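Every read-out reported here was derived from the displayed coordinates using simple, explicitly stated rules and does not represent laboratory data. None of these values were measured; they are calculated from a predicted model. Cβ atoms are built from the backbone, for glycine too; each structure is taken alone.
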Structure I
Amino acid sequence: MAIANKLTFVVVTCSKDLLLLSRYLSSLVTHCNRDDLEEVLLIFNDHYKYLPEFESVVQRFSMLPIRHLWSNSIWPEQSVYDWQSQQQLKIIVAELVRTEWYVINDSKDFYFNNLVYNDFVNAQGQSMLQVMPIHNPHDAWFGPNSYHRSQYEHAYDLMKLRFTEHMFALRTCEASVCPCHTHTVQSMITYLKQQCGALFPHLLMLQINHKAMFTEYALMSAWLVKNDLLLTQYRLHNHREGFICKVSCNKDLRRGK
């Protein structure tokens, strides 16, 4: 039984982002209501040799209920640590989540105002992230010449859908925050394992012309549409409220390897 009315915060991070991660965790210490927090789940998407440095950062935030894992411990097939492997981990991490909803963050995100559960999931049980129209030709994600358009088309094809036949899709728009319904993502994982078989552990690593074939949010969006859940679990109307007014992001503290 999933834990209701509490949140899990999930971050997939790497060695070059450890200063960003520290800033993010500090923002949770300052602004997160502990009664609403079940745990902070940190996945280290990098070579084992950098793990001690990651663990030293985690130890400084013992006041938070942190569970931290090296990515290979949940994805033994992993051999590359990069942006695409981050996408794969953002999906499979759902199998570790115990709460009804979890919040995906990137290390570059940080909060600057006090947070409560309903900043992420409203009283109607919807994510406070707004779905976006897909037919704006200038949209940076969905426009015909946008970088992510083909990744959504491939994801919808995989779910036996046509991307252009739908009006809205899921993507992040404020920082990299995405509240996700745990059971929904877990059911998607089950479906993808059945459809892809031995290919599933490498699904987000696939490329066409040196470009990722899928992204995590493209797959999630397609799954939500396939199951008529997109406008049930996510909001349609553009209200700037909740976490959207309390989060920012930048990469100023990112370092080279």
Structure II
Amino acid sequence: MSELRVILALARNDFSYFFRTKWLMAILLSLNLSDMLVVALVYERMMTIDYFSYFVPAVIIMGLFAASMDTGRRIWLALREGVIQYELSLPVSTEGLVIAYLLAGGAAALVYASSLMAIAFIVLPAHAIWSALMLLPFLFILAMGLAGIAATLAAVASTHGEFFFAFQNIVQVALLTLSTVYYPLEFVQQYVPSILVPIVAANPLSLAAEALRQYTFAGVPIDPGHLGKILLTSAPFAVVGALAYLSTLRKIQKEGKI
């Protein structure tokens, strides 16, 4: 069996595992749907902007984010339960194993986000569904980048397992808070230090949410430069995550344990 076939088989197995955890799917869907249909409508009465139209596209990105971060949980479990040792015995390089997990994480997150997008099309008219299809490859890169963050957390927490979910929550709060997912940039910059405003604007979650708002739901023509920014801000996360996870795998190969 060629290494490529092993990589694809591992990616397919991890991809299917995400959707086999029915309790996780139920929790994620309930949270995202409550955000979309309850939170957005409640805040609509409190904001001076059309908050429902603003927030529904953001829920899609929040779902993408949550599904991508679950990659870290699966890697963490594989490290703790000895699954990684088995996978390292397969005819696949450590680099191939890392690629398999990132591909699976990106694909699972994209499929999950696409289901939320289908629901969003029902509750919020879309002016350019074709633009949504064009955005999918860029959302996949973003999902891989977020999966890279999750892999980094799993690698860091591999020797301190009890802290994994704490690390994950800290990163989740930081990335969502320092973004325009919940509020427009002109609102955010009134409450955060000026030094953080460029970080909020360059946050890939901000860029992706704004792309959905403008290109899919508002019908604004796609700006290639904006899509390029999504790639430039997402790719480094995937690279850092891949290197961190690769380092952990090589340590296991060398020492036989974490």
Checklist outcome for this item: From the coordinates of one of I, II, helix-only ellipticity at 222 nm (-39500 (n - 2.57) for each DSSP H run of 4 or more, over all residues; to 500) came out at -25000; that one is structure II
Item to check | Origin of the value 0.30, where FRET efficiency 1/(1 + (r/R0)^6) of positions 59 and 155 (r between Cβ atoms, R0 = 25 Å, to 0.05) was derived from one of I, II | outcome: II
Checklist entry - If you work out FRET efficiency 1/(1 + (r/R0)^6) of positions 131 and 187 (r between Cβ atoms, R0 = 30 Å, to 0.05) for I, II, which one comes out largest? => result I
Checklist outcome for this item: One of I, II was used to calculate distance in nm of label points 7 Å out along Cα→Cβ at positions 227 and 243, yielding 1.9; that structure is I
Checklist entry - Looking at structures I, II, which one was distance in nm of label points 7 Å out along Cα→Cβ at positions 3 and 51 calculated from, given that it came out as 2.5? => result I
